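Engineer: The structures considered in this document are given below.
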Structure 1
Amino acid sequence: MLLELLRAALAAVDGRRCTLEALRSQRLAERVARGGPVWVAAVGKAASRMALGARDALGTALERMLVITKDGHLDPELAELPLLEALESGHPVPDERSLAAGTRLLSFIEEMPAHARPLMLVSGGASSLVEVLIPGACLVDLQRLNRAGLASGLSIEALNARRRELSRLKGGQLAGRLAGRGAIALLISDVPGDDPAVIGSGLLGPASAAPDDIERVVIASMTQALEGVRARAARPRTMPLSMRIEPQLFSGSAERLAVRFAHELALGAAQLSAWGGESALELPPHPGRGGRNQHLALAVARLIAGHDLHLLAAGTDGTDGPTLDAGALVDGDTCARVACAGLDVDECLRRADSGVALAAAGDLVHTGPTGTNVGDLVMGVKLTEGEARAWLNSAPCGC
């Protein structure tokens, strides 16, 4: 049941669909039609799906395309596109490819003929995937900054602010390269407030040097993902779930949030509770396997042990920290399964080794790349197995 709700959330913020719908809206469609051929630059974890959405909408108006994304996130369908250049780059820690990709992004913009119209597609992950450093800075400085920020549990806003200090792209500087071109920027937001000045460290965010004629449109965010959950949960009219969808995005320590979520799930009246945001995890010197969603889920499992409660925590991009798992789905028996495997939940949490414990319990969630990235989604249900089966059988899935 929780996996079905996750599918509904991801469908609501799919990069391809959201890009297509935005470009087919009357306002943007008219603006594109008035211009010349379109050159597309797509950067981020959702870049492939956004690029496909642009192809679907633009047809023969699309002349050139550059796609920069994370390893393993290139959609095979991209290979069919003519005049496409696709690059895979480093994430969550930038590497030499990130610098090469940043240089290529700048040259791609400089190569645009005067009659071409730029369409910029940006999603979360762009901060690490592309970079051009200020004079005097080097890759080691950039990597040290990213590793320290990730290990300390620094908020995405604070980490992006520090990234901008080393960058010749971030903080609206890339937008300045598009001066006078009448660019359109479509963004998938993974940051609180959906501020273009923060998404991708502000690659296309407002800045004093940014031209006023760049139209920035946020086409997907956690709000839409949560609405996808709400719509799916209410779909069976004969058995809609009572639900509580928290409108405020969460942030802060994963373990403190675990206490909050377990408390609200157990004591609240709703059958379904859902939260969106991004937790933080301070890592020990030699962390084990896992990510912030796995850590949060395992911490919840410790609190709901023995109770008929279930909770899913997952990254909407399909990855959690440096792992290939999206997150985990835990229940009142998770800790017992971990113990049967000869592991200690408290020790795994202390070592930031939640992935090992959850793998032993059979509780990891693996989606593969999802084509979107709007932050982390946490959902909990308190239903009997019979009630959950009745809900699933009361309407076709089709998400």
Structure 2
Amino acid sequence: MRLKYGCNPHQAFANAEPLNPDNRPMQVRHGTPSMINVLDALNAWQLVSEVRVALELPAAASFKHVSPAGAAVALDLSDDLAQAYEVQGRDLTPAALAYVRARGADPKSSFGDFVALSDPVDVATANFLKAVVSDGIIAPGYEPEAFEILCAKKKGSFIVMQANAGFQPPKRETRELFGMNLEQDRNNRAVVPADLDRVVCGDLTEAARRDLILGLIALKYTQSNSVGYALDGQMIGIGAGQQSRVDCTKLAGAKADVWHLRRHPKVLGLKFKAGVGRQNRINWRVRYIEGDLTDGETQALQDALDQPLERLTDDEKRAWMVHLRGVSLVSDGFIPFRDNIDHAARHGVAYVAQPGGSARDREVEAACGEYAIAMAYTDLRLFHH
């Protein structure tokens, strides 16, 4: 299959072929993908299909540059989340709910994403996708009307791929890099509920177990090092590709804070002028929360609003953040120092799952005890490169 181009447009030749033409992992039903589109699709499909099996709920992922910006399962939305995600009053099917949650985690990062759904795409999901900026989708099937809606997106250039749900990949993977042929066993170790059985601090609720399983599977397909925060069946912050684990923890925690602050009454109460588009409204809410607006941005935001601009103060943010509780943190490698726990506690973390095996495990356990955080050792490293 000839691709649009490689990772960059100047890499003009790019091709993708199945190892066995009679056993394809997916097929392109519409559009011409690039190399990154294919990489996103293959990683994202593995994520959602594994979550579907583990949690027995429809799952969705929003991918950018071979890592998830968000991942979620189909659970009902609270009224404030529906308002923050701008879907209040809409009739959302389970597939649509899963994707709305996945994209809603970090909508700034999900701009121009590649979508994966564990279940067939229905009309409700296609109609939601129709209105957001996205490059393509992979799913195990499509309702005829949903397929037509998606094919018309982006003036007909939206990419529609169909996954082969019964595909069994080879036990080993190879890649060629700078004149070297690299080969390894495929990471076919499924994340299962029993991975949370070794609880060394506190107790895990059923909701926490669900969120920790979701998080572990999400990190299995995230560029390492990575740390993720999950709550109520969705990832709310992912810190990917950092050399220092505590930087992953801080990055993911900052994203979780923004996610929570998007439900602040002052944020939900921003009144935009007619004609300000959905993505612009979302981007402005995030910048309003971040607060470090330049003079030009301040004027542009005021021009977009149909009300005087009133800042969200640091005191108001701190008062709101105390309501963020019950968050689950997952790590793809062992937590080497207690500073990760110290920072996690600032973002409402109450549950942790990590491989364990650090020389400082006892210090990390002690930190969890100080903050009343429950922790499970999975004995499972999930590095992905």
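Just so it is clear, none of the values below were taken in a lab; they were calculated from the coordinates. Model, not experiment: these values are computed from the prediction. Cβ atoms are built from the backbone, for glycine too; each structure is taken alone.
Engineer: 3.3 is what came out when distance in nm of label points 7 Å out along Cα→Cβ at positions 16 and 264 was calculated for one structure; which of 1, 2 is it?
Structural biologist: Going through each structure in turn, the value belongs to 1.
Engineer: Consider the structures 1, 2: one of them gives 26.5 for mean count of other Cβ atoms within 10 Å over residues 56-63 as calculated from the coordinates. Say which.
Structural biologist: Only one of 1, 2 returns 26.5 for mean count of other Cβ atoms within 10 Å over residues 56-63, namely 2.
Engineer: Work out mean count of other Cβ atoms within 10 Å over residues 328-335 for each of structures 1, 2, then name the structure with the largest result.
Structural biologist: 2
Engineer: Taking volume of the Cα convex hull per residue in Å³ from the coordinates of each of 1, 2, which one would give 133?
Structural biologist: So the calculation was done on 1.
Engineer: Once mean count of other Cβ atoms within 10 Å over residues 288-295 is calculated for all of 1, 2, which comes out largest?
Structural biologist: Result for mean count of other Cβ atoms within 10 Å over residues 288-295 over 1, 2: largest is 1.
Engineer: Thinking only about mean count of other Cβ atoms within 10 Å over residues 88-95, which of 1, 2 has the largest value?
Structural biologist: Checked 1, 2; max of mean count of other Cβ atoms within 10 Å over residues 88-95 sits with 1.
Engineer: One of 1, 2 was used to calculate mean count of other Cβ atoms within 10 Å over residues 72-79, giving 15.5; which?
Structural biologist: Values: 1: 15.5; 2: 18.6.
Computing mean count of other Cβ atoms within 10 Å over residues 72-79 on every structure in 1, 2 gives 15.5 only for 1.
Engineer: To test your reading of the models, identify which of 1, 2 gives 60, 51, 41 for Cα extents along the principal axes in Å, for residues 128-351 alone when calculated.
Structural biologist: Among 1, 2, the structure yielding 60, 51, 41 for Cα extents along the principal axes in Å, for residues 128-351 alone is 2.
Engineer: Quick check on the output: 14.1 is mean count of other Cβ atoms within 10 Å over residues 80-87, derived from one of 1, 2. Which one produced it?
Structural biologist: 1
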